[in-house]
Structure I
Amino acid sequence: MNFTLNQLQIFLKVVQTRSITKASDALNLTQPAVSIQLRNFQDQFDIPLTEIIGRRVHITTFGKEVALTAEKILEQVQTINFKTHAFKGKLAGRLRIASVSTGKYVMPFFITDFLKDNPGVELHLDVSNKFQVSEALEKNETDFAIVSIPPKHLLIDYVDLMKNHLFLIGKEPIMLKKGQSLQDFFQALTLIFREEGSGTRQVMERYLSQNGLKFTKRMELTSNEAVKQAILAGFGYSIMPLIGIRRELLGEELHIIPVKNLPVVSNWQLIWMKGKRHSPIAEALLKHLEKEKEAIAKKFFGWTERYS
């Protein structure tokens, strides 16, 4: 057998995605290039690795076994690369960060320069909801988490990164009518909520509760991006962070609805379990953030100040 690491990587990505198209997108290769390498890899085995049934890629039992071995081989190669960097006196290894879904608009800006300065560091950024992020922290499955509302049931340490402003957002620039109560105003709205476990939903429910507001119409969606698209389609209104809707605000596709006691302001924080022993990479990231966070926040998110 004379297969290459490139062929192992391509085969493993096809197994993970169950699609040549998705594998080519993930690897930044053309579909013909993926198909050729997959065929060359298959030619070295007498037993089929994959089957095409109804235009879908299916992995054979043998193919699944080969994929497990391929994954281990590639992990060992990665370990060699990390050790090479380490012997050169450079940071090397994995950095794991769990992020609530809206955090994907924030974290890349705070970590990009750090990764450029340390090419031996591989980032694993897991984006999910607040409940899953808290679970990853508690199980020690991540080095850090980025949240705007820290989990109350965990003992944590943290670094404040920047402010998080949440406003009532709608497609039309409506306002309270003269003499209209806040209750009557909200009662007339179709409110769009995030799913259970979402920090954005927690903020929205807290605002409604603290202001004694009742509502009858509602919709529930599983990401801020889905909420944004629903608002753009005219389905309703929602309390959501500014950071994911800058373009729509500038283009006047979405509008901030001025109402009492908004915006709600929280802090984006990088958090970790109290007492956790950081790796050298994690320690280096914290030093980077303490030095650069204010400049990063001003450079990339200073625009939010005009709405506060």
Structure II
Amino acid sequence: MDIAILGGGGAMGGLVGGSLQEAGHDVTLIDVSQEAVETINSKGLTIEQKSGESRNIKVRASRDPSSIGEVDYVINFVKCYHTESAVQSAKPMIGGKTTVLTLQNGWGNAPKIASIVGEEKVLVGVSYHSATLAEPGKVLHTGKGMTFVGELGGEHSERLKKITDALADSGLDVTPTDDVLKVVWSKLALNACTLPTSALLKFYAHQLVEHEGTLELMRCILREVVAVAQAQNIEMDYDERWEAITSLLKKAVGGKASMLQDVEKSRRTEIDVINGAIVEAGQRCNIPTPYNDTMMYMVKALEETFKT
């Protein structure tokens, strides 16, 4: 299949795009970074595992979506605040049979994409893999996990089967789901608890479960997420989510949260579609979310210190 990865020069875009290329698909990594594109085109894309094992993949990279032609799938990994501009720029690659899959963090990306390409073209998913960009063209694969993909309407379509088969063939564990809303909010619960906490304290993933203070903070954040989800008839169990979150953190030794990576590079974070999404939903449902409010205020204050 012909597949374009928006944000392909980044950590997760590179990981997934490179893996799909290795599996025999025709992949193009789309990125705005000239350095990333030139490095990947000249030296290939390197993916290094936690064990130290690495592989170099020859894959095409480009800054110009209009030069690629129509593709079968566009997979979107750009930061949430670049969603609309990235998808608009990708329109030359989106034909009558193209599907756009968002595997981005947070809540609210799918409606933005649908407003540009049409809801009928959109697939939604989340991935529990974690990766860090060591340098342009070099991805550190720091954690493995399941990827879930589904149709907004819950049906098991042929296009859903094709992309999940492709991801599975590339070595990424993937599960099609008929309840993508629950899946997205389950990942949102993880992100709301861990990303701002890591970013503000500069903690690696495993450090979050080593201190009673961070554990209690995450419990309070999660209680609000569960309350807001249930108020929207989204199935979520507090005990199940807490066990899943803490188990993942214990295994992710040395893992660095994407929001911490953003803060270290003085980049705008995705707080608006993570804790901000909980706050917004709480307001709609008339449910107080003081802990999520606080995390959002603190991260936004931190962002104000970044040099523009």
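Throughout, read-outs are computed from the coordinates displayed, never taken from laboratory work. These figures come from a predicted structure and were not determined experimentally. Cβ atoms are built from the backbone, for glycine too; each structure is taken alone.
In terms of mean count of other Cβ atoms within 10 Å over residues 40-47, the structure with the greatest value among I, II is II.
When volume of the Cα convex hull per residue in Å³ is computed for each of I, II, which one produces 122? It was calculated from structure II.
Match the computed value 3.9 of distance in nm of label points 7 Å out along Cα→Cβ at positions 64 and 240 to one of the structures I, II, and report its label. Derived from the structure labelled I. A value of 0.90 was derived for FRET efficiency 1/(1 + (r/R0)^6) of positions 16 and 152 (r between Cβ atoms, R0 = 30 Å, to 0.05); which structure in I, II was it taken from? Of the options listed, only II reproduces it. Source structure of the calculated read-out (mean count of other Cβ atoms within 10 Å over residues 184-191, 16.2) within I, II: I. Using the calculated result 20 for relative contact order in percent (Cα under 8 Å, 6 or more apart), pick out the matching structure from I, II. Answer for the origin of the read-out: I. Looking at distance in nm of label points 7 Å out along Cα→Cβ at positions 224 and 248 over structures I, II, structure II comes out largest.
Looking across I, II, the calculation of mean count of other Cβ atoms within 10 Å over residues 120-127 that yields 16.0 traces back to I.
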